[in-house]
Structure P
Amino acid sequence: MRIYLDNCAYNRPFDDQQKILIHIETEAKLVIQQMIRNRELTLIWSDVLNYENSDNPFEERRDKIAEWEKLAVCTVNMSDEILEKARNYMKFGLRQKDAAHIACAVFGQGEYFITVDKKILNKSVREITIINPVDFLRRL
């Protein structure tokens, strides 16, 4: 099963874990990470993740997130075709970076786009399932 995690999902373990929902989403994300390491799930990476992660002001976080690219089966590079698809997703109310992440996930043949971003979770894209880590594990 091919999955794509957005930058919000990668950053969830670094958020305030005193909030119950954040803690639960973090635990689910850590289970997903272990499944990737065990090759039970196939990870997709993208230029958009590299770009967004490079803006992370916390070097340790940035480095830990960047390590995940090594476990990905592919890195989707930006292209005119992906940019066009992202523009189409923006028509559904997605922000530019979010639309680009989803377009990369689709081009990487992802089945699931995993995020904790509420603004993305309430959107629907025909080509891929947008889901939070907890609900993803429930589906498995």
Structure Q
Amino acid sequence: MLFRFDGTQVQLASRTAVDMIPPAAVGEMPRAGTHAGAWIELRDRRGRPIFFQRLQDPFRTIAEHHSPDGKIEVFVRPPESGQFEVIVPALPDAATVAVISSPVGDARSTEPAREVARFDLRRYGQQTEQQP
């Protein structure tokens, strides 16, 4: 799945079926409102999460600067626009995909995550489809 964003406004841009095994979900499933971070959730028709995939800085807000003296500086900037791609399994019970994220920014990145976008997978076929 290809997601595009402008700030923290997220759109599902396309969905492509590929013949591969997706990365395994590692650890306990995080919960919005309780855990910090960012992840994708596939949910069934009742809205129950059935799969998750953690995301590493999906809004591209963290940059590192490596100095010749070996010092590494981390800079946090506001989200601009861009895209990120996530590989998820084609589960027959999956009805929606949700993007969950903590608020972006240096001081807020450890706050509990919340749903920032949700998409009905019935609108997107199994092959590549572009959003209008």
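Please treat every number below as a calculation from the coordinates, not as lab data. Note that the structure is a prediction, hence the values are computed from the model and not measured. Cβ atoms are built from the backbone, for glycine too; each structure is taken alone.
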On Rg/Rh (Cα atoms, Kirkwood Rh), for residues 8-47 alone, which of the structures labelled P, Q is highest?
P
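Taking FRET efficiency 1/(1 + (r/R0)^6) of positions 24 and 88 (r between Cβ atoms, R0 = 30 Å, to 0.05) as the quantity of interest, name the structure among P, Q where it is greatest.
Q
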When helix-only ellipticity at 222 nm (-39500 (n - 2.57) for each DSSP H run of 4 or more, over all residues; to 500) is computed for each of P, Q, which one produces 0?
Q
Compute Kirkwood radius over Cα pairs in Å for each of P, Q and report the one that scores greatest.
Q
For which of the structures P, Q does the calculation of P(r) over Cα pairs in 10 Å bins from 0, in percent, for residues 56-103 alone return 17, 36, 26, 14, 6, 0?
Q
Work out relative contact order in percent (Cα under 8 Å, 6 or more apart) for each of structures P, Q, then name the structure with the largest result.
Q
